[in-house]
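Enquirer: Read through the structures below before going on.
Read-outs throughout are calculated quantities, based only on the coordinates presented, and are distinct from any laboratory measurement. Every value quoted in this text rests on a predicted model; they were computed, and no experiment measured them. Cβ atoms are built from the backbone, for glycine too; each structure is taken alone.
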Structure 1
Amino acid sequence: MSSNISQSYPYSSETEAQRAATIAELVAANDALGAKLAEESTPLEPTERSWTWRCRIPGCGGILHAAGYARDRHAVYVVCDRCAGTFLR
């Protein structure tokens, strides 16, 4: 399976509490990330579970967590818990 196809499928899922806690920890650890999320995304609607994906940066191995909806595109805005990279899913 090519990497483009495998990146389309979720890795796992997490509860709303786990997702919110992870995003809060990432924002607290990286001041610029909080500003970037506020500028480029809108808040998610609360759900019971959210999908997670593997980070697409080679060698990172982190997990992408939903942080909001992209402001100017129809996509979920995600943040990596290891490299703090942001992506659209």
Structure 2
Amino acid sequence: MPRIEECAKCGSAAVVQRAMAVVAERGTDVDLEVRADAHPSALVFKKSARSTVHAYLCSSCGYVEFYADDPKALYDAFLAAQQDTPQIT
């Protein structure tokens, strides 16, 4: 996980590190996830890769960046999807 020393937008050093990104559902918090499908056109068995994300946020300007905890799994699924997708020529 990266350590963000300053805000990419305003340059402030007042950055909150690794804040939990959550979705509020019926009074409880659920971790926010991103998903990449190795077979996105499949109706079932998409071979999905998922990763929770954490937020880094600037307490000066409010800028937020999200980082995936397992980016390699997502990238591997993305590459598989590229091989699975027919190329139009």
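Enquirer: Given a value of 4.2 for distance in nm of label points 7 Å out along Cα→Cβ at positions 11 and 35, calculated from one of 1, 2, which structure does it belong to?
Expert: That value comes from structure 2.
Enquirer: Still on this structure, please answer the following. With P(r) over Cα pairs in 10 Å bins from 0, in percent derived from the coordinates and found to be 17, 53, 27, 2, which of 1, 2 does the value describe?
Expert: Label of the source structure: 1.
Enquirer: Comparing mean count of other Cβ atoms within 10 Å over residues 19-26 across 1, 2, which structure shows the greatest value?
Expert: Sorting by mean count of other Cβ atoms within 10 Å over residues 19-26 in descending order puts 1 first.
Enquirer: Taking -5000 as the value of helix-only ellipticity at 222 nm (-39500 (n - 2.57) for each DSSP H run of 4 or more, over all residues; to 500) derived from one of the structures shown (1, 2), identify that structure.
Expert: Traced to structure 2.
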